[in-house]
Each structure stands twice: as C-alpha cells, then as structure tokens.
1. Of the structures labelled I, II, one was used to calculate mean count of other Cβ atoms within 10 Å over residues 46-53, giving 29.6. Name it.
2. Quick check: -22000 is what I get for helix-only ellipticity at 222 nm (-39500 (n - 2.57) for each DSSP H run of 4 or more, over all residues; to 500), calculated from one of I, II. Which structure matches?
3. As an exercise: FRET efficiency 1/(1 + (r/R0)^6) of positions 78 and 214 (r between Cβ atoms, R0 = 25 Å, to 0.05), calculated from one structure in I, II, equals 0.10. Which structure is it?
4. Taking distance in nm of label points 7 Å out along Cα→Cβ at positions 94 and 174 as the quantity of interest, name the structure among I, II where it is greatest.
5. For mean projected area of the Cα convex hull in nm², find whichever of I, II sits highest and give me its label.
6. From which structure (I, II) was distance in nm of label points 7 Å out along Cα→Cβ at positions 86 and 110 calculated, if the value obtained is 3.2?
7. On FRET efficiency 1/(1 + (r/R0)^6) of positions 102 and 206 (r between Cβ atoms, R0 = 30 Å, to 0.05), which of the structures labelled I, II is highest?
8. Given a computed value of 14.6 for mean count of other Cβ atoms within 10 Å over residues 54-61, which structure among I, II does it belong to?
Structure I
Amino acid sequence: MIIVGHRGNPFSELENSMAGFRSAIALGISRIECDIQATQDNLPIIMHDYDLGRTCPSNATISSQKAETLLEIRLNNGERLPSLQDVIQHVCPFIEVNLEIKPTKKPIVHAILDQVPPIEDRPFQIIFSSFEKSILSELREKAPAESIAFLADKDYNLSEVVRDMDTLNCGIFHPHVDLLCEDLTLQARSRDWQIIPFIGIDQETEHKKDIWQRLIQHKVDGFCTNFPQEYKNWLINEGIIT
C-alpha cells in the first residue's frame, strides 16, 4: 500500500511547506504530493491555490508576481515560500515525490524538466501528475521515460477515464475517491494501471475509517491522504501493512 502525504502532512504542519515535507519524511511513508505553479517569469513554485491568501499573509497571485518577489514572502509558519528547486534539493533525496502541475498558460513543463535531475541520478522516484491533459501530453512527448499520473475529479465518467488514460499512455490513475467503483477496478486491472485515489483537504476529517475501509474493498494500490500518520497506524492495526 503506497501511502502518499497530501501536500506533506497538512494537519500536523502547514500544507506545501518544507516543515510539512520533513514531517512526512519522518513518518516513513512512501511518498509526498505537492503542487507546482508558474510565476510571472515561469519559475516553478510550490503552492496549491492560485493566490497566497490561505497560507500566507498576502493576497498576491502566483502568476502575477516574479519569483524574486514571491520568494521573499513568508508562509504562515514563518518559512519562505518553497520553490521546486527546494523540493529537488531537500525532499527528493529522502522520499518519493508526486509533483502535481497546476493548469497554466505558461511553458511550465519545460521549466520543470530543466530543474529535475536525470532519472538515473534520482535516489527516489518522481511522478508528474495533473488534471490537465495537455500538460501530461507535453510531458509524455518531451520526457517519454517519466512516470505520469492522470488526476480525475468526481465528475468524470468511466469511459472518459479509459479514453484519456489510453491516449496519454498513462499507467497511474489518481481518481477522487468518489469515482471508485467495481467497473473502474476491473478496467484498471485489465490495463495494469495503478489506482491511487485522492481526497480534498477538508473531505477526510469525518468518517475517515469508512473512507479507508472502502479503499481496501476496492483493492487500490495506494491513497493520497491528509492524515498520513493516522492512516499508516490504521493500516498496521488492520494487518494490511507491517
């Protein structure tokens, strides 16, 4: 079971912060997920929202500011806003990383690939994911050896999933948990996909164990959770991992 810390360890440390990533590494989980956006001058920055207001004392938008300005802004935990280079240097040597690329009109794929080390020089795997098919298509074209994952929200239907996964030649599927069903599981197994669902940052706070039990029933390969420590302990108690 692949345990993925959604934006790090967001209910213990601030999401998408270096403190959150260090906390996830200390848990001994499989992987962390973080979000990438492009600044005005096309530097990849780690941030989920298009503006800073929820995790920083600023309402600036990522795409309207140059990197030099953004990197002077402090997160609500006092840390500097992290860049992709921070993650490459200080996180990737210690844990697998799923880089979720947010939709943008900027040439962010080129900027990201310029910063990541060659596959043979990475101590842990890097996975590139996105909801945006054009981003994944560009990644597949420019870096065919990279691992890519297709994200799909709960309004997708199964025929669209199969079509888009096949078109992208994608082996990892990140569906919203509400998309899980027996037909999806059967399609995934027949096509040798990994299924690693995700859930929103505020959607796992209630009925966590019911959600987790549903994942086991559908025999998923992993889960992108907001509670990695609690989920890991639950899996151990259930005898699913040791």
Structure II
Amino acid sequence: MLKYGDKTSLRIIRLVLSTTLVTVATIIFTIYVPATRGYFNLGETMVYFTALYFGPFIGAFAGGVGSALADLLLGYIHYAPATLLIKAGEGWVAGYLAQKFIYREKTTTIFLLSLLVSFIYLGLLLMIGATVLSGEAEVYLTTFMIFGGYLDPAIWYFIGVLALATPIYLALRSRRSEGLLILILMIAGAVMVSGYFLYEQFLLGYYALAEVPINLAQVYLGIAVAVPLYKAVENITSKHVKPQKLVQ
C-alpha cells in the first residue's frame, strides 16, 4: 500500500503529465479562425481523456491550466483567463459524470439511449465537418503552417465511421453503461461551447456565433479520439490499476 507521501507524489505526477498532454494537444495542431481571432485545436482530446481516466479533479486542473497555458504560448492572451475557468469546468463535468454513470450495469434503456446518441453524434460530426471544416483552410503545426489549400468534405465520412466504431462496440458489448460516454462528453462539451460564446459575445465584443461551429467540431473530434484512447489505455492498465480509483 502506498504511503501518504507516495500518494501525494503520484498525484502530482499525474497532474503534471495530464496538464502537459492537454497543452501539447492544444498547440500541436491549429486552424486559425479570423472572425473571432480564435482557433480550432485538438485540446479536447486530452481534456476528455484525462477526465475519463483520472477523474474530475485532475480533469479540471489539466483542462483549465493546460489549455490556458496553451493560449499564452500561442499568443491568445485575451482568451487565457476565460479558458482557465471554462476548460476546468468542462474537464470536471466530463470526469464527474463518467464516474457517476459509466460503471453502472447496462439496462435496455441505457442501451437504446446509447445507440440513439451515437447516431445523433455521427450526424452532427458529418454536418459540422462537411460544412465548417471543409474548403479553403490554413493548418498549422505549432506556429508553422504545414497546409494551405482545400479540405475535401468526403474525408469526414471516413472520420465519422472511425469515430462511431468504439462507442457502438461499447453499447453492444460492454456490461457497463460505457455507451453513455458520448452523451457525457457532449454535455461536457456544451459547457465549453456556451462558456466561450458568453465570453466572446459579452466581454470581448466579438461575433461569437461564428466560432460556435468550430468549438462544436473540437468537441466532436475530441470525442472521436478520447473514447477509443481511454478504452485502449484502460484495457492495457486494467490488470494493474482500476482507473475509477485513481482520484482517491
């Protein structure tokens, strides 16, 4: 059994690792959005993963601090204060709801709800991807532009199929309520989308509606990556550590 000091050190390591993952995921790949002077990024992938795997406290800390640090490093200083609070709320909601619901025994109602939400999610992902994240775009790796040109909308059908594979498998095969992961992360994502809308519209004075589809895309792509990543890591470590106990 770990001593108190060992547990404290382990928690600090998890906080540092999770925060670093969120920061790197946020700055490594970006698409600039001129209408709001904001940007599309992959930060949600690690906000959701850390929240699912390590729980609400680490999810909130890593989501808030890691994302705010990324804003500072990328020069979006005016977003950093709001990001700290908004992404912390997003991470906490994801971790809290996951701990509360996904370890329950699956029922017929939960199974049907999981399937319904999964296909709604697929439709929204395809719609947002094909209409908002297709066409002329500038893609950056950290601060260097690596692509400038046309993104074919057809690529989103391929992404959609991959994104739906793990949730559907969980809904069909898992004895737990893990099929609810998409719904849980969509609720957490709503915290982020609404938070930035209010901040941009009423405090920054931007046309915040323009970035709502971009933020929704971050949520849907974040789910597409975070759910299979979480399950893969959980399966690898399940013989040694139970993820739901990591926050204790």
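1. Details: I: 18.2; II: 29.6.
Computing mean count of other Cβ atoms within 10 Å over residues 46-53 on every structure in I, II gives 29.6 only for II.
2. Values: I: -9500; II: -22000.
Going label by label, the one that fits is II.
3. Values: I: 0.10; II: 0.90.
Corresponding structure: I.
4. Values: I: 2.1; II: 1.4.
Structure I gives the largest value of distance in nm of label points 7 Å out along Cα→Cβ at positions 94 and 174 among I, II.
5. The structure with the largest value is II.
6. Details: I: 2.6; II: 3.2.
Structure II accounts for this read-out.
7. Numbers: I: 0.65; II: 0.25.
Largest one: structure I.
8. Details: I: 14.6; II: 23.1.
Corresponding structure: I.
Computed from the coordinates by the stated procedures, all read-outs in this text should not be read as laboratory data. Model, not experiment: these values are computed from the prediction. Cβ atoms are built from the backbone, for glycine too; each structure is taken alone.
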